[in-house]
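The structures considered in this document are given below.
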Structure 1
């Protein structure tokens, strides 16, 4: 172990800082005496809040500043919400650890259930998955763009910019706001790929940091989220592609249930596959099955493995 503090890069938002503190605390517990300095950055994705992320550069806007710092050595590792990390990453960067996965559910705020919303209600979200799921369940409703951190979105809701919004239970738990809203059954309302997982990335060639981070890697969570990322890669989706997936563990097996939507929520295709947790080809097989059965309105937003 080095005597100098390890530098941990993170976005500056309250949730990102809470995630960084969790990672730091776990590292210090695993390696007593280790010093970890949190280095925050204001990500591009936090600067432009009036347009959907997919219109201004996609998920790379959450990672590009930290990637640059990582690659030039200003930080030793970076902490991300895994669902915000683009599927294809720079070759020089590796996901070295995944912390124990939090609650994967979405939370509806503003109504006890989607069915309780009045006709024509406005649902605030900027996530294509949530928009498509909401419109599939309630085609009479309208989706309005909601960007910003948890407090910003709750403030917009309180100001009447929408009748309801959707948030991640994991984020609310990490911010100490578990009582906000109504959790949605993840078997019915499938979550986002990687939802609830914190990923820690470092340079692929930094063997010392990789060894340090290995002590806080949760194998079960790591296997599940990497299977979900393999599904994403095989589908060839992008920030406009509505994808929902729930992965559950059964002994040494994983059961993956995934659904693809057209952006307007009208079309939906679903599939389920059980496979050994170390079977890296299985998610691609599920992706191929989904695309084979999907309508043209869905396939239009997925490029398959060559287009990923």
Structure 2
């Protein structure tokens, strides 16, 4: 809902609209309702999108607002990602300790993300990973109550909810984020020219270019919500650099590389990086991806 309000505010500012001109329609997804199991076990990222896709198709809504890291790489052909808001902080924030090194030996870490679990175990094989899902309040409460010793949350989500001062930010050089982390995307029907034109005015080109590169990498890897993969594209002086890593679930193997080039070549660059990562991976790691 916070993200939807951000999109509404951006549209009002861009087009000089009034509050009453845009209605926010809450849609409760399966991902919202099922909180006791990892997404990978109950249908993956489609749990966040299928109800919204249906609402687009039947005309209940004109556009859908998504946290991009929850959006599948392959989307229906009749739906387009029409706009992206400027990307927020991509880092992770550690809740419950001042650093990964400061976690006590054998600390219980709550997360349902295969990527976060693998990265933590790669850095600290002694840690114990426990499944923890739910909204930010629930995850913070789990640390406060002692159900888990620590958890990781996206800095962007915390900031949007007014919790920017909670936890410790982990540098991306230490822990690479999920592909598309920190980005808000807005989808609409490909045939809806009126809404697409409205959304064009709030599209952030740099965010779009980086997210497209990260999605191209995921697509080439054949990654899904089971796959421990991290990726981040950044643009500096007209050069886009994509950094990515693949990990075994237990953190015992990690392969990471970067590639840079022109923004126009972002798709090819990302695809080549994906193939290079798969080539460098051991058979067990390569088997986690379908690329």
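Suppose FRET efficiency 1/(1 + (r/R0)^6) of positions 159 and 215 (r between Cβ atoms, R0 = 30 Å, to 0.05) works out to 0.10; of 1, 2, which structure was it derived from? Before the final figure, lay out each step's value.
Details: 1: 0.10; 2: 0.80.
Computed on structure 1.
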Item to check | FRET efficiency 1/(1 + (r/R0)^6) of positions 119 and 151 (r between Cβ atoms, R0 = 35 Å, to 0.05) derived as 1.00 - corresponding label from 1, 2 | outcome: 2
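Quick check: 15.8 is what I get for Kirkwood radius over Cα pairs in Å, for residues 175-278 alone, calculated from one of 1, 2. Which structure matches?
On the way: 1: 15.8; 2: 14.6.
Value 15.8 for Kirkwood radius over Cα pairs in Å, for residues 175-278 alone corresponds to 1 out of 1, 2.
Assuming 3.4 is distance in nm of label points 7 Å out along Cα→Cβ at positions 223 and 239 as calculated from a single structure, say which of 1, 2 it is.
Details: 1: 3.4; 2: 2.3.
It traces back to 1.
Match the computed value 20.5 of mean count of other Cβ atoms within 10 Å over residues 7-14 to one of the structures 1, 2, and report its label. Walk me through the intermediate numbers first.
Numbers: 1: 20.5; 2: 16.6.
Considering all the candidates, the number was obtained from 1.
Every number in this text was worked out from the coordinates using simple rules, so none of it is lab data. Everything numeric here is computed off the predicted structure, so don't read it as measured data. Cβ atoms are built from the backbone, for glycine too; each structure is taken alone.
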